[in-house]
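Engineer: What follows are several structures.
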Structure P
Amino acid sequence: MSWAAWWVWAIAAAVLAILEVLAPAFVLLGFAIGAGIIAVLFLVGGPLAAWLAGSVPATLVVFAVLSLAAWVVLRKVFGVREGQVKLFDHDIND
């Protein structure tokens with residue numbers, strides 16, 4: 001049951017955050033935030049943590065949903081800004 005240990009999820013979050021530095025696209029950062037939230041849930045405990053510890057698929061689904069939500073928030077906050085992408089209306093060779 002190492003997948004239900006909080007420190008496993010914390011290490012996964014740290015590794016994903018470090019990998020985000022190497023490939024910045026907010027994708028791995030979303031996964032890191034999701035893993036961090038799962039780590040906090042297992043660390044704090046309670047009925048939700050007990051339910052998640054009893055089911056690997058439920059843990060992975062909650063992790064996926066949290067990661068997707070984190071990615072959407074990051075994309076909204078830090079996404080492509082107005083004027084960041086240059087568009088050409090004509091051929092630049094003319």
Structure Q
Amino acid sequence: MDRAALIAELPAVLLAAVERPEPEGGLREDEPLFGPEARLDLDSLDALQLSMAIQKRYGVRMPDSKETRRALESLAHLADHLLAHRRAAA
């Protein structure tokens with residue numbers, strides 16, 4: 001799967017994992033997913049649910065909290081993280 005296809009697929013995976021409706025206008029690939037500027041108002045439990053959904057769907061574990069925080073900054077960061085770790089495992 002290429003980066004564009006992954007970024008197109010990730011909003012649905014993310015929203016299903018955290019049980020949130022899609023924000024108006026959809027999720028941009030570069031918008032923050034966590035923190036004061038994030039529109040979804042996600043918390044640490046959401047991060048855990050999302051990391052479990054990522055592992056189930058893509059086979060990529062996210063055990064390192066610093067690395068996970070960096071990967072979950074945005075859809076673009078998450079896509080890059082998944083692509084890098086899927087290649088490493090292949």
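Engineer: I have 21 for percent of Cα pairs over 21 Å apart, calculated from one of the structures P, Q. Which structure is it?
Structural biologist: Q
Engineer: Next question, about the same structure. Tell me which of P, Q gives -18500 when you compute helix-only ellipticity at 222 nm (-39500 (n - 2.57) for each DSSP H run of 4 or more, over all residues; to 500).
Structural biologist: Label of the originating structure: Q.
Engineer: Looking at mean count of other Cβ atoms within 10 Å over residues 32-39, point out which structure of P, Q has the largest value.
Structural biologist: When mean count of other Cβ atoms within 10 Å over residues 32-39 is calculated for P, Q, structure P comes out on top.
Engineer: Have a look at P, Q and say which one yields 33 for relative contact order in percent (Cα under 8 Å, 6 or more apart), as calculated.
Structural biologist: Q
Rule-based calculations on the coordinates, nothing more; no lab input. These figures come from a predicted structure and were not determined experimentally. Cβ atoms are built from the backbone, for glycine too; each structure is taken alone.
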